[in-house]
Structure P
Amino acid sequence: MSLLRRHVFALPLAVLASSTSAQTGWIVVQSADNSFLVDMPGAPIYKVIDTATPAGTRFVYHSYSLEYRRLSFVAQTALYPAEVDVARPRANLQMALDDRAQRIHGNKWTQVDWKQVQGAPAVESIGPIAGGSALRQLVVLKGRRFVSLGYLAPADAMRAPEAERFFRSLRLLS
């Protein structure tokens with residue numbers, strides 16, 4: 001994954017192909033912790049990323065990343081430790097938005113859509129990246145379960161069939 005792409009998809013600092021024929025190689029990816037399923041256009045690279053809360057409690061992110069043609073897909077999940085206050089999910093989601101906004105052009109999302117995903121609070125956002133690309137992300141908080149989908153592509157591909165399939169395919173399991 002390129003340095004720009006790694007930087008854009010960095011974990012939050014505050015815890016809390018364009019044709020249908022190209023879609024024939026898609027697979028269902030199930031997270032190692034059985035928290036979600038998502039469709040990706042090939043087998044992603046899986047990593048366990050150790051991190052800690054501001055108070056120092058260790059926990060892990062499960063991360064799945066894939067570069068496909070000129071598109072990048074990332075799915076991440078973590079189970080927040082008990083010390084992370086998730087009583088106000090919108091505030092937690094806003095912290096994730098604010099953190100990742102530091103990596104987009106102008107530090108401001110051009111589109112933010114608050115929603116529910118399978119009954120869980122979520123936010124989907126789109127923002128420009130230097131060089132004509134854009135980042136589209138969906139962040140969900142179901143209890144202590146954090147799930148994030150990220151898609152980095154040319155700005156004119158934010159609603160490409162691959163993007164739509166990726167985001168629509170998310171299924172929370174726990």
Structure Q
Amino acid sequence: MIPQCDLCKKIFLFQDLEEEEIKQVMNRTYHRHFHAGAAILKEGETGDSLFIMCQGEVEITKALTLVLEEDTPREKVMIRLKAEDGVCFGEMALLENEARSATVSALSDCSLLELHRQEFLALIREKPEMGLKMVLRLAQQLSRYLRKSNQDVIKLTTALAIALGG
């Protein structure tokens with residue numbers, strides 16, 4: 001397994017933190033293990049935590065809203081993530097108590113650290129300077145996701161317009 005603090009330095013959310021600050025965040029996490037094939041998060045379920053990958057590989061899928069034929073896949077693979085790339089998922093759950101936007105499944109045995117919203121918010125209250133660094137990074141990450149989604153919508157509406165002869 002990659003040492004936790006070294007791994008966390010690669011994660012966008014923690015890149016502005018000093019090593020001691022990263023350790024403070026790690027002290028608020030819980031170790032979780034998932035076997036290959038296990039669902040870590042399920043789309044539509046309420047979530048309250050972020051997961052930091054320490055070891056393994058996961059696949060993120062979204063349910064398709066329109067299934068035309070029986071043999072049509074019911075979900076689309078959005079991305080695969082590997083722990084060694086320094087990744088986390090579930091960021092939105094740190095800010096809101098809403099349904100998960102995708103399903104995350106373990107492709108191999110996975111070792112993860114889980115940071116619950118209440119721990120994240122407590123850390124922000126106790127260490128406002130450190131909290132500001134993380135909240136700004138979180139806002140930047142979510143802004144990137146939104147920008148990419150907007151670009152995807154434009155591509156899809158353009159393709160649909162061309163397909164419909166418009």
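Quick notes on this structure:
- Structure (P, Q) behind the derived value -12000 of helix-only ellipticity at 222 nm (-39500 (n - 2.57) for each DSSP H run of 4 or more, over all residues; to 500): Q
- Across the set P, Q, distance in nm of label points 7 Å out along Cα→Cβ at positions 55 and 87 reaches its highest value in structure Q.
- Kirkwood radius over Cα pairs in Å, for residues 95-150 alone derived as 11.6 - corresponding label from P, Q: P
- With semi-axes √(5λ) of the Cα gyration tensor in Å derived as 24, 18, 15, matching label from P, Q: P
- Identity of the structure behind 3.4 (criterion: distance in nm of label points 7 Å out along Cα→Cβ at positions 63 and 111, calculated), options P, Q: Q
Any read-out appearing in this document is the output of simple, stated calculations on the displayed coordinates, not a laboratory observation. If you're wondering where the values come from, they're calculated on a predicted model, not measured in any experiment. Cβ atoms are built from the backbone, for glycine too; each structure is taken alone.
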